[in-house]
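**Q** Each structure below is given as structure tokens.
Derivation of every value follows stated rules applied to the coordinates shown; laboratory data play no part. Since the model is a prediction, treat every value here as computed from it, not as a measurement. Cβ atoms are built from the backbone, for glycine too; each structure is taken alone.
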Structure I
Amino acid sequence: MGIKFFEDRKYFKLDARDTSYIIAIVDDEKFLGHVYFGKRIPDEPLDIESLLRINEYPYVPSKNNRERMSFHDSFPTEYSTHGLGDFRESCLVVKDSNGNSVCGITYCSYKIYKGKPTLKGLPATFGDENSCTTLEIICSDKVLNLEVTLIYTVFENLDVITRSVRIKNNSDNDVTLEKALSACVDFDGIDYDIISLNGSWARERRIQRVPVSFGKRSVESIRGISSHQSNPFIALVDKNANEDYGNVYGFNFVYSGNFIAVVEGCQFETTRVVMGIHPANFEWTLAPGEEFIAPEVVMVYSDSGIGKMTRTFHDLYRNHLIRGKYRDRKRPVLINSWEATYFDFDTEKLLSIAREAAKLGIEMLVMDDGWFGNRNDDNSSLGDWYVNEKKIKGGLKYLVDEVNKLGLEFGIWFEPEMISPDSDLYRAHPDWCIHVPNRTPVLCRNQYVLDLTNDEVVEYVYSRLRDILSSANITYVKWDMNRQLSDVGSSFMPKEKQGEIMHRYVLAVYKLLDRLTTEFPHILIEGCAGGGGRFDPGILYYCPQIWCSDNTDAIERLAIQHGTAMVYPLSTIGAHVSDCPNHIVGRTTPFETRGYVALAGTFGYELDVTRISEDDRKLIPEQIEMYHKYNDLIRTGDYYRIANYGDNHLYDCWSVVAKDKSEVLVTYIQVLQRPNSRSRRIKLKGLDENALYRDTETNRLYSGSALMYAGLNITGLHGDFKGKLIHLVKEK
């Protein structure tokens, strides 16, 4: 079993594959202390007192109660609370019926059981009795009569421990949660770096690495979504850690709304990491007997660098987060109408694209924004989810049937969470948008956000989705969300519940997605939020893929997809070949190179196939053949980062190795050609060093050890923005 309790020494030991995590019960009052998180160690002997430093000044309250505050302010607590002397970043702030915000929890009991519980109303990783074990540590604040259950699940064949918290009010009075984070870990020392994924629209998830120092550094979003600007991921890494070496601790929040991750260098040269729902615009009232469940944090430990952390996240999410028909299946090669037509299309234009696409081997047509209401630009009609038959002549079913006759599947775009001021829905229900009374609602993209805390709004949205999806043979939905939440208020929530809107909004989105995937399990849903503004594990629980960025330029995508793939599997990364000059940056890159970059994702097209050059058009069947040849490997294999254009400013290189090491696909992109230079040599990773591998193009034979330690020369590329694939297969 992956979790043990040592009764005589009063500590819990959680063991994943190469990881140990230790929690101890301390002193007469039964404080819960964090002892260790890192490389797996034996059960005994362990000097718990020394690791917690409770045999040093200020000792523990039973020995030195005059310095109780000093104890709280230095003790490596397992779940930090506010108001009793721990002045480091807290996880739990509770306001009682007297208006005081003081809380302190101590150990009461525990449960250990096989398997993993679900989190009501929330996405979370899943596992059965053969793959994981769960520990629940029940704590309480005896003054508030508040029960706090810390929930840990160990995935025993992975280096993964997940955490969440359940808070229950057992008192006779209401209490208000002002902050309820999901995880806290105290590390010894401050000699670490922090890795985060930051950016903006069209340049999401750029890798940032900064040192830990005294004070706090946060990665956060208060935009109502996980955001383009900050992804709900951080890693704490050794100073000298790289792709292949060093201790790495990854934290990823399974949530799609406001979040915060804080890394604090503390006064006694320790580092605290906390993660959870952002406390800004958050309050949650618990009436007597009610409980609150905090979303899940996934913790991954690697003793062999960033790359091992990456592959652990990939394995976990592919097998224990993503669900449904398409989890383990190749996705259809689609062509999306957006960059082909924007709003300027009708039935005949779409069918002309579909006819040409079918000839080339494309497998699905997706009709993007502009098919409903009076939507001829982005200034109207969101919420009016009725087919515009002036554009879609003959109706939606006719269009879908005609596309199906060509041998293509059909997909459709929605933005269900939004409402336009110029819409029939808004004219009928102006109070259905999120707004603050007596303030003019703030526009973004000339649209408002629907108030999904109102059940009537949720039912309207779902009924329109259901009616459209039931009216024709639709097998794909692109679910978009193109603005953040501001001036947050609801006409339907009482004033004492206004602080719950942000979290209730996210729960309502999950409820909609859950209903949709339950009623239409055959439909592939791709998440989107103005590109990659909501690329997080919460959405992946419902959508097996997410549009990575509205920026489809192949060179820009190198950095965007590198950052994304640090945490999220390649099978989840929405990536298309688009037209040139690129619509975002104006750059022209070879059609072939665009295909290589999109191959490291879901692969598809975002262009008008009737208008591109004949040379580019001829490459499409070859690219589709390439996709079908390699996608099983890309979707299921181990991802290795070999070189990073963001660091060297010249080239990018990555590989995917089959789980049984039977083959490897290397992608090399030469961003800039160097004058008067020799061939570039790369060293592969993850192969069977005792095996022989044959290059399927040149038929040359190499040993695995030579490929990894001596290297392989890249030749035959001349000019900027060129690329090549190298496919090596293990000799039997």
Structure II
Amino acid sequence: MSKHLKALFYPENITIIGASTNPEKIGHIVLNNLLQIGFQGKIYPVNPKAKEILGQKVFSSIQELPNNLDLAVITVPRTLAVSSLAELGAKGLKAAIVISAGFKEIGGKGYHLEQELIAIANQYNIALLGPNCLGLINTHANLNATFAAGLPQRGSIGFFSQSGALCVAILDWALGENIGFSKFISLGNKAVLDEADMIEYLGEDEETKVILGYIENVCAGEKFIQAAQKVTRKKPILLIKSGRTAAGARAASSHTGAIAGSDQAYSTAFKKAGIIRILDVESLFNLALAFSSQPLPQGPNLTIITNSGGPGIMAADICESSRLNMTRLAPKTIENLQKILPGYAALYNPIDIIGDADAKRYLDTLEVIKDDPNTHSILVLLTPTSAIVPHLEDLALGIANFSKTIDKPLFCVFMGRKHVRPAQKILLDHKVPCYFFPEPAIHALESMFEHAEWRNKPVSRPEILDRDLSRAKEVILQAQAKQQREIVEFQALEILEAYNLPHPSTELARSSEEAVEIAKDMGFPVVLKIASPNISHKTDVRGVLVNLNSPEEVKQAFLEITSRAQRLRPEAHITGCLVQKMAPKGCKEVIVGFKRDDQFGPLLMFGLGGIYVEVLKDISFRLAPLTREDAQNMIREIKSYLLLKGFRGEPAINFQALEEIILKMSQLSLDLPQIYEAEFNPILVNHKQALVADVRLTLD
């Protein structure tokens, strides 16, 4: 992270390159915004044709400016932006916001001009934001270095976005909703400063409680994950990542000139880093309000207080389908509720205090629930009955005051709109989240619970496993020397052995006679598989025959497999057949593989194996390197886990043996960057052992 970020966010002086007398020009709007917010430092507008703008003395050139300025806001056309940054850098500039567009996002010459900006920023150690951005706002420093209309309230939410237009829309929406920000940052093309830098900075910023962001791609995956892992241990990060679909990815690429990358890799990276992924802007700010105003729950138990049975049941259903639990109230709590509620009230969560409840009954119930030892969070659910409508504002004030007396998260759902609006506003003004319906409230509480779990989770470290790395690298070098795109099973056995990966006894036979002799030595039954450097998917040529029990069957199978392969793939070189010891009966088939993601590196996958993996898609994912806990969770996350655990009297598989294979695949993916994609499919696993029965490696 640049040491000059303080100059970016807390400048003592600012120069505006391209300040304009025309109120419609960006250079004029930026200057006006700085003056309107009451920026306390010195401002140096630069314009060769003006003497004064908005009462500020104007400098005719950069050379007239003092040395060692903190921040420059550059609004001139792109070629002038590059030369201006170079001039300012030579005068000791610390930080710059390049609002100008026409760089990498349009390709061609724009790309090369952006590379020049990067070189200049690196040469002079300038903290550069942009280009092609809106600018930034720091409400705690009276800094509005943007061309946006309006200024958000001072608050504790730090927000950054790769899209300047989205910044403008969110800013306008926040003004209408009275949502406050600590920092508001438009990243633009991220030529120098990127999302990882913002996460790291906002993580240390005492004025920011929760970090929000919108991104279309990540520039440096490892840097991003490391920054986020550190920050999410002390404050939440909520991100929207667009480009989830093929159409969205194409749009994102054309928008910023960057590759969107695999969406599955992003989801996996977010999970690894403790980031909460959000799918829409409304949910982003619903959660931001919750995290910035309420304490984290110390457990999953939710207690619901309602004046209406139906909505209470709906909320209970939503809770049960989440990771939260409906609280089982302590006997003492139920006893105290009986003392204050009518005899016909429902006391066993959701607590239905009946439709004739007034504000006092709600508040009395809250006082009882406050001391319940089993309750971790509280949801006040209300429908606007005739009994409560005259008292709604009194109730809202009572709840707001009550919320200051507890260390548990308190959420409200005031259903309806016309009658409940004023009360909702009171609650929101007092930092009590209030929603129209139960779903977003419970989703927010669930996210807060999961974040609390993440923060309390011990940090585990990947294991370094024994392997013969030089032996494995030699196989790669030989394949590269032959210009092979793939290393198939009969060639990859050396790599399996280098990593001590268990596999069925396997030998290469170049003739039917040799296959028979090998089978006799192994003992029947055996399997025969086509061996060809040009055939990776053996089933495509029906290149596998199993359960061969005699010399005659082996000889016939060899001739059948090789002749069929030659007929179906005449261009392929047929080396022979692999003879493999038949696996024990009762084995389950699973798959372990990885694909190297451009942003985040090896993306490992685990799932049900054989030919069905692409159809059923019962798969879990992690990014390398893996811990043992990662390997264990990958296995447990798939829907087929119960089959592996043992079903209808079958014994459970040897989970430890399977975990070892997953961990070794992780190690292999890091050791051998020449491998772009790898697959162990199937792995045959039973209660005793796990064997890699087939392997395929694709070189980059």
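**Q** For structures I, II, calculate distance in nm of label points 7 Å out along Cα→Cβ at positions 234 and 538 and state which one comes out highest.
**A** II
**Q** Starting from the value -6000: which structure in I, II was helix-only ellipticity at 222 nm (-39500 (n - 2.57) for each DSSP H run of 4 or more, over all residues; to 500) calculated from?
**A** Numbers: I: -6000; II: -12000.
Structure of origin is I.
**Q** Suppose mean count of other Cβ atoms within 10 Å over residues 314-321 works out to 21.8; of I, II, which structure was it derived from?
**A** I
**Q** Suppose you compute percent of Cα pairs over 20 Å apart, for residues 594-665 alone for every structure in I, II: which one lands on 32?
**A** II
**Q** Okay, moving on. One of I, II was used to calculate distance in nm of label points 7 Å out along Cα→Cβ at positions 578 and 650, giving 2.4; which? It would help to have the intermediate numbers written out before the result.
**A** Working: I: 2.9; II: 2.4.
This figure was derived from II.
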